Structure 1
Amino acid sequence: MDVGLTTTERHMGPALILFLSACQLDGQNPSEVIPPPPRAAPAPPPPEGSVRLLPRYPEGRFVLASLEGETRIRVRSGSSSKHTMTWRGSSRVGRDEQGRAAVTTTFGEYAASGYGPRGRYRYDSTSGEAIPDGAPDVAHVWTALRGMSVTTVMSDGGELLEAAGTDALREAALAAIAGPMSGARRLALAEIFSDRGYERAVTWSSGYLAPGHVLPGDTWSDTVVLGLPFLSDVTVPRTFTLKRLERRGDRQVAVIGFEGDLETDDARIRRLSISGLFHFDLGYGEVTYESGNRALEMNVSDNEFDIRTSYELTAEIIDQPG
């Protein structure tokens, strides 16, 4: 059965019919058709043995995380302090109304010990005991946040798109600080729990995502914004290196190192250097281990400070759909 085609069109064949129809739609005749641009050459295959560092957010994934950190502060005037802390939390991957990955992180228990200007202390948020006087302000903050959650909506490439719950966290953190608090410290705390603060945190922890396929020994770079005590924010360049690929049972893990040094004309900052490692499970698309170090030497109000910070973060994947 013919459907609107003339005898000539039936004999021309589908290709010529399509060609003529396109000419009519363009208002041209066959002799005026502009040849199509040449096709771009196909992208070359990735180098043999290379890997792509891509995050994955399967719905239902559940991860338990543990963070251990230490900060040492020495002041030229003779005072010094040391604080060690352990924090545990969890995260679960879901989907928002638009089908995007929504990662909900819940704050868990916190424990700390150390010494400072107010003496020695030891504290565990699960003990039910009051926070000792010698504990730093952050002990009050971590305790207040226990059981609270924040949800971050992530792109397939690991970029932060939205954050929900930061207002409640910020209000709880500020309310937890007992006694007088300077305006500068209050602003710094509010910044940490702001949307921009979470964006900075995600940037810090996603720089390992190389822009393409990489081989052991390859490098790439990014920049991070760091807040400094008593000073304004600074932007620090980082260089990443894929150190090696490891087999751990049936898993393949990329070990990625980073380092960076601040170059500044600010005479108050004598030195700022950062370094660390990421262990990225290529199959899960998840960081299972992260460590970092920061060394800061500065002069503020004619006093010299030497601040050293280190941390280790481990993640255990409890539930992996599929």
Structure 2
Amino acid sequence: MKNKYRGLTVVRVAVCLFAVACVCTAEPKQNAESSETEKAKTTKVKKAVYLIHSLIYEGLEKNDPETLQANNYQIYRDREKMCETYWKQAIDELESDAIYVQLYGGASILEYAKKTLGDHRVITPRAKFNPDKAIANYHDLLAESFQEQLKDKGLQMDIETAKWELWGESFEGCVHTYGGGMASSLGLKQAPFINFSMTVPDARFLCTAKLLESFVVDGSDVRAYIFDGPQGYPIAIFLPGFRPESDAPDRYASLALDRTKVTVVNKNEITLYSKLRVQRPGREIPIKPDRDHEGITGTDHGLQIRIGEDWYILGRMVGTAEFLSAVREAKITTLDTVD
């Protein structure tokens, strides 16, 4: 087994540590009386929105603007500002049978949620991370903290029907891994949904991309996300909804895409797989150097890519309609072959 939630990159670790440092512990006193009143009314929770790390680049902008500029992080800060506006709008419109959950991150957005919803509808799971134990242990501790707070606030959640929507930073990083981890540890039956518009991606090319559609692949918990990329070609990524079990076999998405018309890149847009060709009478002309990567297979019948990685399929020479059709018809398999 090769890919079960690989270790965080140095950048992501720094991001997570900064998010922890920004945790808000203050509680609005003016809501204490109203919270007790509402607590008695609302007991069953049907939905949770889970903000996983937030306003990370705001901290850099305030405390270390040189680093923000030196690393060209402004594009992330701009996306973060947009998300903050969306977060607040969504909090304002949150259903009465829904709660707001925040994992560390920005103090200001936590305070806004408490003032808007009341403390009884806001949960802040906390746990100490032990680097000597598997990440699943940390997810379990966060789930225990969540359940304890849920009980203390007189709330109930049916794991059979509860819906979870994920927000935060980053889309294909902490939001994906911590969201799926919490869902697995809680034993949720419905895979959580990452609301892309409420996230800051790690991949720069997604910061200005338009989400065309997302859907759960038939017979699985894997969700496909399809984008209209900023350079004019479609992009897709497959992310599992739940945390894979430690002994589970790797899973792959198999797509009927011509391997000579697509490339696969990571979040830093480094090419991992490429067999791009221009077709000419009687011959094929390579466009760029061929690349191969473990976990990605291309044959005359299609493309297969391992799930759970921050790998993107770029339809560099595929029309949007053809690309959409191939992704919609993708199959999830544990076999490292293409039919």
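Laboratory data are not the source of any read-out in this text; all were calculated from the coordinates shown. Owing to the predicted nature of the structure, the values given are computational and were not obtained by experimental measurement. Cβ atoms are built from the backbone, for glycine too; each structure is taken alone.
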Which of the displayed structures (1, 2) returns the greatest value of distance in nm of label points 7 Å out along Cα→Cβ at positions 89 and 249 on calculation? 2
Assuming -10000 is helix-only ellipticity at 222 nm (-39500 (n - 2.57) for each DSSP H run of 4 or more, over all residues; to 500) as calculated from a single structure, say which of 1, 2 it is. 2
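Which structure, out of 1, 2, was distance in nm of label points 7 Å out along Cα→Cβ at positions 177 and 289 calculated from, if the result is 2.9? If you can, show how the numbers build up before the last one.
Values: 1: 3.6; 2: 2.9.
The correct label is 2.
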Here percent of Cα pairs over 35 Å apart has been calculated and equals 38, so which of 1, 2 was it run on? 1
Quick check on the output: 12.5 is mean count of other Cβ atoms within 10 Å over residues 73-80, derived from one of 1, 2. Which one produced it? 1
